[in-house]
1. Using the calculated result 2.1 for distance in nm of label points 7 Å out along Cα→Cβ at positions 29 and 117, pick out the matching structure from I, II.
2. For FRET efficiency 1/(1 + (r/R0)^6) of positions 45 and 101 (r between Cβ atoms, R0 = 25 Å, to 0.05), find whichever of I, II sits highest and give me its label.
3. Thinking only about FRET efficiency 1/(1 + (r/R0)^6) of positions 53 and 157 (r between Cβ atoms, R0 = 30 Å, to 0.05), which of I, II has the largest value?
4. If relative contact order in percent (Cα under 8 Å, 6 or more apart) is calculated from each of I, II, which structure is the one that comes out at 23?
5. Assign the value 2.9, calculated as distance in nm of label points 7 Å out along Cα→Cβ at positions 141 and 173, to the correct structure from I, II.
6. Identify the structure, out of I, II, from whose coordinates helix-only ellipticity at 222 nm (-39500 (n - 2.57) for each DSSP H run of 4 or more, over all residues; to 500) was calculated to give -23500.
7. When FRET efficiency 1/(1 + (r/R0)^6) of positions 149 and 205 (r between Cβ atoms, R0 = 30 Å, to 0.05) is compared over structures I, II, which one is greatest?
8. Figure out for me which of the structures I, II the number 2.9 belongs to, where distance in nm of label points 7 Å out along Cα→Cβ at positions 5 and 133 was derived from the coordinates.
Structure I
Amino acid sequence: MKKKHTFGEWLVAVRPWSFPASVVPVAVTLAYLYWAGLEINMVNGVWALLNIVVFHAAGNAWSDYFDYKKGVDAADTFGSRTLTEGMFRPHEIRNLAVGLLAAGVGAGLWLAVRTGWPLVWIGLGGLACAVFYPVLKFNALGDVCIFLSYAFLPTLGTSYVAAGVINWNVMWIAVPVGLITVAILHANNTRDIRTDMRARIRTLAMMAGGRASAYIYWAEVLVPFVWVAACVTAGVFPLWTLLVVVAFFPALGNVRMMGRLSRKGATAIVGLDELTAKLQLVFGLLFVVSFLIAVWVR
């Protein structure tokens, strides 16, 4: 008999705890454009934000399906449990991913009709990242794919749909936001080095090894603060953006947690990916608020 799933179960299947990775780049871009004095179409901006969340949900389900089929996620791994514990059947997660991708493509095309053809090329890049992510992830290119799809492309796309122009200055905000987003994946892959080796895939964490992976993670969550400070010094960001330093304290907590890897093993960093997503949310909110305050106190 076919099992009927609740809305809560479908929500679990798309891993909503990870959504700050897609919400933050769009929100920070809108705030940055507002601070830069550009006229913003907020309808298009909110549309873009909701659409990237749909793509993100699709990408999560798509990745989980292939992780399960490849043997990356199994009963004894720390990854998604929706398939390994039998909550869903593989074809249900696959169909969920395809349905969400279709919805995202349809909404994206309508947004392109409202704005212009350049968005189509940006959208195709995002779609390619979502569809080919499992293959890229299995061949040590997942970190690059994540930076492209959750930093480079969404900031450029948001600047185009909201302000009517591709503003390359948004790359200044893409770097710190993107690094923390990549750290979410890197924390996950560092935790799973042993089981990923068993599944015969390659990740950056696996190639670097545990100790070097810890250093990489520390850089990914700490360099964004140095980057923002440097941009303030150079006059690229307003002084108020130093408010993001408040997020430095949870970042240090994450750094300490990763530091336990060498002594206690992978179990010491279970949940670090979710904590990194929460760090992204705090960092992103402070980033957004800082640009707004910089406008309001002029």
Structure II
Amino acid sequence: MDVKTVGIIGAGQMGNGIAHVMALSGFHVVLNDISQQALDSGLSLIQKNLARQAGRGKISDEEVAASMERISTTLVLADIGKTDLVIEAATERETVKQAIFEDLLPHLLPHTILTSNTSSISITRLASRTDRPERFMGFHFMNPVPVMQLVELIRGIATDEDTFKTCQAVVEKLGKTAASAEDFPAFIVNRILMPMINEAVYTLYEGVGSVRSIDESMKLGANHPMGPLELADFIGLDTCLAIMNVLHDGLADTKYRPCPLLTKYVEAGWLGRKTQRGFYDYRGETPVPTR
């Protein structure tokens, strides 16, 4: 199928990034959220990020204007059903995602492909609650979407080859690289990345190193562009904890047990950059470690 229109559910950090790259690549985008403020904020951020790319000479001012014209917004979920490809980018909670798909089903076109940007939840299980498990798959972008080159394509047990090929063609049109992953908890990237972050939190919890020494050690000793605790703050500690719980519950292996300190930070509402406090305090001019 030749995808021309893309519906994106959720205008947050991931959703607006996906809308950005889709519109820039020529797709017509319908962006949905339950909040007008979230839609306005998402559009503003897309405009700002496109302008930054233009300022660096990567795209033209005409491409910025054309991309913004390709994006429409709606508070009505049913409007998303009229698109060729739906990408759900709501919060990383399975009950929320299931409810969205159930509400959307009556409004879908017969050919519409459903996908989820989930970073860890079972694609097979999400697909089984819809009327089109053969046209359902995981479409997992990395954050920040305009910068990161990888997209994980995850087949559920029922996903057919046409659906996979169609989504693969969309990734190619975006100028990104697709990695095919099987439907097991956290797929490829987060299956490897999140236990590393969790182990960094255990290293802090057990007093082996401070926030700063752990991050500096991994940046200078392993050549990572960002330390694991800094990265956790960027991702969101609630998201990190949710993925660790998916790994722990789905694989029943104690090596995936979330660190109690990670749980404590989430309980405190210290979720990282988005709440101004996590392993670092971002309320001043420069981030300051909180431990």
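Quick note: the coordinates plus some simple rules give every number you see, no bench work behind them. Just so we're clear, the structure is a prediction, and the values are computed from it rather than from any experiment. Cβ atoms are built from the backbone, for glycine too; each structure is taken alone.
1. Numbers: I: 2.1; II: 0.9.
Computed on structure I.
2. Numbers: I: 0.70; II: 0.45.
With respect to FRET efficiency 1/(1 + (r/R0)^6) of positions 45 and 101 (r between Cβ atoms, R0 = 25 Å, to 0.05), the highest-scoring structure among I, II is I.
3. Values: I: 1.00; II: 0.15.
Largest one: structure I.
4. On the way: I: 23; II: 13.
The read-out comes from structure I.
5. Numbers: I: 2.9; II: 1.5.
The read-out was computed on structure I.
6. Details: I: -23500; II: -14000.
It traces back to I.
7. Working: I: 0.95; II: 0.35.
Once FRET efficiency 1/(1 + (r/R0)^6) of positions 149 and 205 (r between Cβ atoms, R0 = 30 Å, to 0.05) is worked out for each structure, I has the highest.
8. Structure II accounts for this read-out.
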